[in-house]
Structures are given as C-alpha cells and as structure tokens.
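Taken together, the values in this text are just the output of simple stated rules run on the coordinates, not laboratory data. Model, not experiment: these values are computed from the prediction. Cβ atoms are built from the backbone, for glycine too; each structure is taken alone.
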Structure I
C-alpha cells in the first residue's frame, strides 16, 4: 500500500536473488530483500505524482447513480467499492446490515480518501431502506445472477423512469437479500466466460459501475 505521506519511492534490486521491488517510506519490507533478506541496492528513485481533485461539471438531466452495500463483510471490499464509486461518480453509498462504515480504519485505508467525496449513510434493515427509496421514486438495480437476470451491458439508457439509480451489491457468500431482490426494479448480472460464476464483490461493482456510467 502506498504511504500517502511519502513524496517519492525507490526501486530496489537484490543482487543475491534478483528480486526487483518498490520501496516507499515506512514500508514494512525495509531495505532488506523481502524474499531472501539479503542486502539490496537502489536502482532509481521517483517522485509520487500529486493526485489532483477533478472539478467535473454535471448535467442537469444526468442520471444520479448511488450504490447500496447489502451486508458486505470485508472492510477492504467496502473501501475498494468507495474508491470505485468515487471514480465513476456514484454520489452516495447506502451501507446496510453488517457493512462496516468509513469509521472503520481498514475501510479508510483501502478507500484512500474516496470516502470524503462519496456521501454515505448506515441502515440496519436493507428491505426497509429499499421500500423507502422506491417510495421516493428511486430505481433499484440488483447485481445478482439469477434465472431471470439480464446482462447489464445489454441495457440501454433511454427512457429511464427515475432520475436516480441505486446499484445494489450483496454479501460475499450469500449474495443479495431475497427480500431486496423482490423489490428491485431490475436484476442484472455481468456476463462471464470462465469457469467461475462470480467475481469478488468489489471487482463486480467496479465493472458494473463502468458500464452504468458509460450509459448514463
């Protein structure tokens, strides 16, 4: 993990085993080779590029995108989702059930500051939240592979009935709460060509978020 307080990083080489690796300030590897513990030498040193904050203009008729995290267990997955949510301009994160919030240090560590730009709220009951959102005219899309789900990349952007879409992702083991699936306006999935039938939840969200943002 990059230390955000560092202004530069080194590329080091171990003459003993040949390992080449980056070293940042306070990195636990230190100057000893992480494989053979031999002495290493500096090959080069580079400055970190300072990340700038974008000021992107929003269109008045643009579809608002938000994400709903239904009982995500891993703080690292939550932080990663926050980072992707900011990158694809999802404006809010609904954190439901046991999902850890940015009050958790591991969430903040993985989000790398993205939690400062995506507003969030915590909710104990995802079904009650979904019902409230639907009363407000929000459209809920559940990202889950079911017998009746639709490939997300086949959905066009025309004639959306709502100005806000909430993309829901579910628990790493049990998936999305069946009660939430029943309330969802659409159940969508990511087409897959390999042998495994699911992605890591943070990866799945990032892929789906890019598809949605390219259409709305």
Structure II
C-alpha cells in the first residue's frame, strides 16, 4: 500500500465523565480535544482523509473508542491512528507505537516535537506483561493491523511542561502535521496567518458593519 493512500484517525483521549487530571490550568480531556481538532483541520486542509474519534466532550470507554476507530476506515494497514494524551508523575514526552509496526513514523513525530520545543524522552513499544506477544495498550492492541501510536505530550503536574503545552498548542499540532505529511510523502504547506481553528463558543456573527 502506497503511503499516499493512507487515512488518518485522530483520537482525543478521555472526554465527558473522564476528565483526567486538572492541574496547572490544563484539563486533560479539553486539551486533548483541542489539539486533536487542530491536527484534524490541518490534515483535512492538506487533502489527507482524516476523522476524529470524538469531536465534542463525549464519554467514550476504550471499547467504544476502538469501535469507532475500526469501523471508520477499517482494520487494514492503510490506516494511521494517532491518540493524543497527557500524563502526570514523569518528565518529558513519550511515544508508544505498535509491536507490528516499525519506528519510522514514531521517530518522525519525536523529531518534529523536539524541534517544536517538546523534549521526547523516548519512543518505544510496550508489551503486555501477561503475554509479551501482545501490545500493552488496549487501543494499540485492539486496532489490529492499523498503524497505531499513542503520544503522551507531557506531564501537566510539571508546571514548566504545562505552561509550554498551554502556550504552544498550535505549534505542537503543526509538528504532528509535518511528521505525518513527511511520512506519507505528501507536500507540506505551512499554515498562513489567516488560518483559524474554530473553537467551542465561537460564532460567525460579526455585528453590524454600518
């Protein structure tokens, strides 16, 4: 399968009743969704087939999440899954990729995040202790042949990391877009100054021009 034929699913981890942590001005579920929407909009603007597992503050358990992934574009190798997540209690970003895949895309993402100012501690595969032939993370394990990656962008209980995440969301999202376009051998078009991501609460009403 030629890389240009691949489709992308962006997963905003948590949501709804599962808010994650709320520390240093970041609520996990909201940040994951805003970042995912940014990446989604940019990939669509570059004509890459892309969808979201959720586009609102919706509760999804892992089975529901996997269901949405596998039912959207199928279970084939032509689907890239990027799950956006945050964490606590550690230091720096980490990227987990599937046992069935090479490290190529994970490395590209790590390189671009490093260039954007996020230190990536490591990109790696993680095995289930009870059966080391299987991936540890259910999202990766149950998406079968898809090229599935989980990105933990930083630790929001670390004030320095949280501040960077808050102040550089667009730049972080753009790093993922650059990595994906490079991986797919698709020309990358930089964002222009007039580009705007619609956020919750925005309105198209601009008032009277009289």
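Observations
- If volume of the Cα convex hull per residue in Å³, for residues 36-115 alone is computed and equals 151, the structure in I, II: I
- Mean count of other Cβ atoms within 10 Å over residues 68-75 - highest-scoring structure of I, II: I
- For FRET efficiency 1/(1 + (r/R0)^6) of positions 20 and 148 (r between Cβ atoms, R0 = 35 Å, to 0.05) computed as 0.10, the structure of I, II it came from: I
- Which entry (I, II) yields the derived value 26 for relative contact order in percent (Cα under 8 Å, 6 or more apart): II
- Which of I, II yields -10500 [helix-only ellipticity at 222 nm (-39500 (n - 2.57) for each DSSP H run of 4 or more, over all residues; to 500), calculated]: II
- Which of I, II yields 68, 39, 33 [Cα extents along the principal axes in Å, calculated]: II
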